[in-house]
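K.L.:
Following this line, the structures themselves.
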Structure P
Amino acid sequence: MTKERRVLGVIGGSGVYSMDALENPEMAHVETPWGAPSGALTRGRLAGVDIVFLARHGAGHVTPPHAINFRANIDALKRAGVTDLISLSACGSFREALPPGTFVIVDQFIDRTTAREKSFYGPGFVAHVSMADPVCPALGDALEASCKALDINYRRGGTYLIIDGPQFSSRAESELYRAWGCDVIGMTSMPEAKLAREAELPYASLAMVTDYDCWHEEEGPVEVASVLEVMKENTVKASRLIADVAGRLGQIRAPSPLGVETMLDFAVITAPEARDPELTAKLDAVAGRFLKG
């Protein structure tokens, strides 16, 4: 049986616009049927593992959360051969026990976005993937082990609520989300996680706390200046973390415990003869394995 070589994709959120530790980095501009991704992909190696990095907001942070072309980003990473995907994002905290500087290894999401394209599929090619367990536990295990080894304050497990933005929450919204049991809030992990699942990519989300949103009585409203200060420290830790995670995951991968790599076998409903040819052609990367099979 042929062993599959790992290509680890890393999506850098606010503050993480490059990976300076990459060996022999090369830039590549990838075209997709869904439009242009956030920017060029950077290929390189860490700890012997092939890495493909994408800055979610583009170089210099030029793309706001609500304008990100998430479909193009995931398609470009899949087209580049990525086999596993780790998402880094800045977030606000709803919990006293999750102060700024804490890394949360997310395991659940609540999607409150309303104005984003959330699927590669549609009329003419229908698929329904399961999102019951949206995060690959094997990737989560590696993130947790690296946090421990590097003495990074972290929490394993947490619910990430995603809003459209670009505005921060009102106090009433912040209290509502706390009452729902959410742990952190951000603007970018959805529909990213859904699209990764549709593309049969095991996905993990590392949410890096920068603030307490606006619910905390002893803290003022969220301000960009204070967020940026914490973000700088988080970025340094994140760079060390990814290098350690790559070494732990290794060059040869094992299938996700969730069976993500064959998810479409149980998700596609439309009969082959009824599939829209134009949409099918656009799915050549994200559904390539399924379509060839």
Structure Q
Amino acid sequence: MEESLLQYFYTLPKESAFSSPADIHISWAGHRACTPSHNIGPRVLDTYKLVVVLSGKGYLEQDNHPAIPITAGDMFFIFPHHLHHYWADPQDPWEIMWVAFNSTLCPRFLHSIHISNDHYVLKGILNDSIQRGMYQIINALGDDEDHYRFCAIGALYTLFYKIDFALRTKETAQPLPEESISAKIAAFIEQNFYLSIDMDTICQHVSYSRSYISRLFKSDIGMTVSEYIQHVRIRNAQALLRETTLSVQEVSYSVGVDDPLYFSKMFRKIAGMSPRDYRNLAKKEQPSG
């Protein structure tokens, strides 16, 4: 069997304006139809490497974990300074595409698609959109002009989005961990409590149905989404009442409640007293002098 190889490299100039460690940098990308003898490692790299399998089979070992069978449609990630070894199946060697990249922000990007040192293979993730994204990165890296950064790096960001979208829309057999969905909803509420958020907004944000979110959140957090929103708003209202001279109406608006009367009823229900009584009590409890 004859091997087919296409690969491009990019060396970041020292004087480049994009030399901050936070800037994502693509150093290598390619496409290879492998022979049965294709064997990489054991070795370590100083970059991240994403490998997508177009056809055929192979195997992956990383950090002395048992070998994982990899088949067409799968994707795996190599971590910097982690010992790894992968090779093609001798009977059905794989065809692969890859991109090597690095940045101090990479752990955040990978966490967003639930990739970690213990979970670095996505089974059945490949679709036409992801495959086109990989080709865009490879072709852009082959451009001799330095403006490749805008195209290749933009394509890599888009690729992460496409992977995340594939996970969320069940185009892959790998479901998102349910506890991460509830945590994301809670974080969204904590960060946006002052807005007019409702279930429709949250469903759109996490791309899951109202019924699924309602059941899951109540099971994980112990209260409904609406109750959690109320508690977060009242907790932040208490801080404003203690630490500022804002009126009750201004506090109500500041935590996302447009009806001050409803706010006062909600505050009394959760805090056990009115906003004014809470403020007066807080003042009395403050140390003097």
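We did not get these values from a lab; they are worked out from the coordinates using the rules stated. Just so you know, these numbers come straight off a predicted model, no measurement behind them. Cβ atoms are built from the backbone, for glycine too; each structure is taken alone.
K.L.:
Given a value of 6, 30, 37, 21, 6, 1, 0 for P(r) over Cα pairs in 10 Å bins from 0, in percent, calculated from one of P, Q, which structure does it belong to?
P.N.:
On the way: P: 6, 30, 37, 21, 6, 1, 0; Q: 6, 22, 24, 17, 14, 11, 5, 1, 0.
Working through the options, I get structure P.
K.L.:
Oh, and also: Compare distance in nm of label points 7 Å out along Cα→Cβ at positions 181 and 253 across structures P, Q and report the one with the greatest value. Provide the component values of the computation, followed by the final result.
P.N.:
Working: P: 3.1; Q: 3.8.
By distance in nm of label points 7 Å out along Cα→Cβ at positions 181 and 253, the leading structure of P, Q is Q.
K.L.:
Quick check: -8000 is what I get for helix-only ellipticity at 222 nm (-39500 (n - 2.57) for each DSSP H run of 4 or more, over all residues; to 500), calculated from one of P, Q. Which structure matches?
P.N.:
Working: P: -8000; Q: -13000.
Here the read-out was taken from P.
K.L.:
For relative contact order in percent (Cα under 8 Å, 6 or more apart), which structure out of P, Q has the highest calculated value?
P.N.:
Max of relative contact order in percent (Cα under 8 Å, 6 or more apart): P.
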